[in-house]
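For reference, the structures are reproduced in the following blocks.
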Structure P
Amino acid sequence: MNPDLKNLKDLQVADREIARLSAEIAALPRRVAVIEAKLADSKARRDKATAALKAGEGDRRKFESQIQDLQQKISKYRDQMLDVKTNEQYRALSHEVEFSQKQVREFEDKILESMVSAESLDRDLKIAEKELKEETAEIEKEKADARARTEEDEKQLADWNGQRNTLRAAISADVLRHYDRVLKLRGSAMAEAVDHKCSACQVMLRPQAYNDVRTNDKILTCDSCHRILWYDPARDAETAPKQETAVSADAASTPPAH
């Protein structure tokens with residue numbers, strides 16, 4: 001095989017691996033961001049449940065304080081009722097007592113509702129804390145795995161870059177320029193010739209061009225996509241039994257000479 005052609009095949013393998021590893025490494029920040037967002041959602045649920053519990057406690061303290069104030073008013077009104085001189089004053093104070101007692105009952109109902117809600121919120125908080133603990137451990141493992149994978153990718157990338165540099169140094173300058181130009185334009189710079197066609201663009205090759213490509217002795221390109229062509233000799237071994245079978249069949253069908 002032509003030395004440049006062999007090196008180009010190896011270079012294409014190196015370039016593909018470099019592209020794959022570079023993409024994996026570049027994707028790490030996005031992957032970590034997704035992991036962090038998942039953890040942030042769990043923390044938000046925990047914080048929401050905690051805030052709701054604290055708010056409920058604050059409401060209950062406020063209601064209890066208001067009940068105490070109302071009870072003091074009721075006691076004051078009752079003391080005043082003992083000293084009133086007229087029925088009108090007595091009825092007015094009685095009305096104030098009844099109104100204050102009604103407010104006390106309303107605040108007591110609110111405290112009861114808050115306590116029932118607190119039980120539900122406490123269950124939610126315990127569930128959220130448990131999920132957060134489990135997810136934190138899982139997410140930390142995912143992040144560690146992602147970092148380890150990236151470290152391995154970076155090591156492999158360094159190795160492939162070293163191989164790439166060595167291969168590029170061994171290829172003729174003109175051939176290398178053509179390879180780089182087509183790679184940038186097409187995303188790949190080489191294609192196998194298969195069944196008289198360029199396997200990349202599927203355009204038929206001229207018979208002589210196909211025969212020349214099969215020798216792997218020259219740097220030949222596809223007239224259509226300009227990729228550098230190469231041929232796998234193993235395909236000759238695959239087609240040989242078929243050709244032999246066809247010849248045998250023709251011989252069997254030929255009548256004997258008289």
Structure Q
Amino acid sequence: MWSGAELVRNPDVAKISFTGSVAVGQRIMRDGAATMKRVTLELGGKSPTILLDDAAFDQAIPAALVMAFINSGQACAAGTRLLVPKSRLDAVERAIVDAMPSFAVGAPADPKTGVGPMVSQKQYERIQSYIHKGIEEGAEVLVGGEGHPPGFESGYFVKPTVFVNVRNDMTIAQEEIFGPVLCVIAYDSEDEAIRIANDSKYGLHAAVLGTDLQRARRVASQIRAGRVVINGVTDDPQAPWGGFKFSGVGREYGQYGMEAFLETRAILES
């Protein structure tokens with residue numbers, strides 16, 4: 001069986017499509033250049049969710065938490081930065097605390113489970129180190145924190161964690177944690193929210209939550225991400241999927257995804 005490295009090196013392979021880490025994606029681009037490989041790379045993310053000041057909290061906060069904790073946070077598109085208006089920060093915090101019981105830790109087969117175990121001990125330890133780093137850098141734990149959840153001392157279970165008083169230049173706001181850790185970042189104006197959303201080396205996914213759809217669309221159009229959803233998780237297999245900046249190269253799905261595996265040829269006759 002061929003290894004991934006051999007596929008990248010082999011001159012008989014014209015195209016590589018890869019989903020994974022930035023580091024491996026960079027290596028594929030570098031090693032594949034020797035044989036002029038075409039590549040499609042879907043890499044990491046640090047996706048922002050912008051909560052507008054007109055959002056209906058009873059719907060918006062649960063939607064934001066679903067996007068943060070999807071697949072127990074082990075998703076490249078997870079909305080792990082929640083940008084909220086400073087004027088409504090206290091209400092956001094109360095709404096998050098009220099909604100967290102819906103994201104109970106448990107076995108994946110249990111229908112009541114909202115957050116399951118991490119994929120490995122290495123990933124568990126990685127998430128713990130980021131939670132510790134967040135506390136060390138001055139962010140405040142609203143819910144969750146370090147260690148195992150009560151009753152789940154064995155296994156790779158972590159506490160779903162929400163940090164508040166987070167600055168966007170903190171490590172937990174800039175690096176992909178790949179676990180159920182959400183950073184709440186306050187903003188003063190719509191323009192500042194957009195600036196914070198784009199202040200990341202990643203640009204895979206984003207979300208905008210608000211009741212004024214025209215305004216939400218205007219904000220969405222200014223976010224540098226390959227896909228932006230409005231008012232909840234949605235998908236369309238015909239819509240292109242892929243990222244800006246360190247989130248990847250090229251697109252999957254729909255017409256754009258098919259074209260990534262084709263080469264244009266012209267045959268002319270005189």
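Read-outs throughout are calculated quantities, based only on the coordinates presented, and are distinct from any laboratory measurement. A quick note: this is a predicted structure, and the numbers were derived from the prediction, not measured. Cβ atoms are built from the backbone, for glycine too; each structure is taken alone.
Worth pointing out:
- At a computed -9000 (helix-only ellipticity at 222 nm (-39500 (n - 2.57) for each DSSP H run of 4 or more, over all residues; to 500)), which of P, Q: Q
- Structures compared: P, Q; top value of distance in nm of label points 7 Å out along Cα→Cβ at positions 103 and 135, i.e. the largest, recorded for P.
- At a computed 19.8 (Kirkwood radius over Cα pairs in Å), which of P, Q: Q
- Origin of the derived value 0.55 (FRET efficiency 1/(1 + (r/R0)^6) of positions 127 and 143 (r between Cβ atoms, R0 = 25 Å, to 0.05); candidates P, Q): P
- With respect to distance in nm of label points 7 Å out along Cα→Cβ at positions 79 and 175, the largest value across structures P, Q is given by P.
- Taking relative contact order in percent (Cα under 8 Å, 6 or more apart) as the criterion, the largest value within structures P, Q is that of P.
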